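Each in structure tokens, the structures are laid out below.
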Structure P
């Protein structure tokens, strides 16, 4: 499952952007050439996020298509990186695009969760 490797790398960017705040949502754009399976990506993200500021965060995954161009000049888009021409059925095609992995946005709580001192302040003057 290559999705776990992608998610581990992605999580580094999420944690940096979150700056210690709890992450409640993540929107990711991934190109079709990565051949991710949405359910597997969701599961991999959950596993990678376990124990981090992004644990339990909702994941919005957007798969961007590749552009398929055949020798006859037909141009189509597909989320299948091994696509044939949708116009004429040719399999001698040029495939471009669809290789990105972009962290588009994150949603965070306004309360930081990275230290006991902050948790004590939120709890009301350090009551335990």
Structure Q
């Protein structure tokens, strides 16, 4: 049961991030988001979105996949923790993007270097 609750929490958090509305500002029922999803062949009523945000109705696996497709996100994105990315400042996010574009062997060497540096500063 905890895994399901954890997945629902992640999906809701990520949907809020996509929507651009922090949790503390209530349950967004944005007409724009509903229209965008409907244009992407995901027929969702504003009331259902409200129920999702108020945790009355879960984001099912099928709905999560449809939302991911509507936003051209990889399968499983909505169910994965991305909080660290949302907290990155613009320069760190740019560095992360550049790192992802480097060849795999270079990425592996940089990851190893970061581990060494992190361990040296932890002492």
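Here are a few things to note about the model shown:
- Answer label among P, Q for the case where relative contact order in percent (Cα under 8 Å, 6 or more apart), calculated from the coordinates, equals 24: Q
- Origin of the value -9000, where helix-only ellipticity at 222 nm (-39500 (n - 2.57) for each DSSP H run of 4 or more, over all residues; to 500) was derived from one of P, Q: P
- Identity of the structure behind 0.30 (criterion: FRET efficiency 1/(1 + (r/R0)^6) of positions 10 and 90 (r between Cβ atoms, R0 = 30 Å, to 0.05), calculated), options P, Q: P
- Given 1.20 for Rg/Rh (Cα atoms, Kirkwood Rh), calculated: source structure among P, Q: P
- Structures P, Q, by FRET efficiency 1/(1 + (r/R0)^6) of positions 50 and 66 (r between Cβ atoms, R0 = 35 Å, to 0.05): label with the highest value: Q
Read-outs throughout are calculated quantities, based only on the coordinates presented, and are distinct from any laboratory measurement. What you are looking at is a predicted structure, and each value in this text was computed from that prediction instead of being measured. Cβ atoms are built from the backbone, for glycine too; each structure is taken alone.
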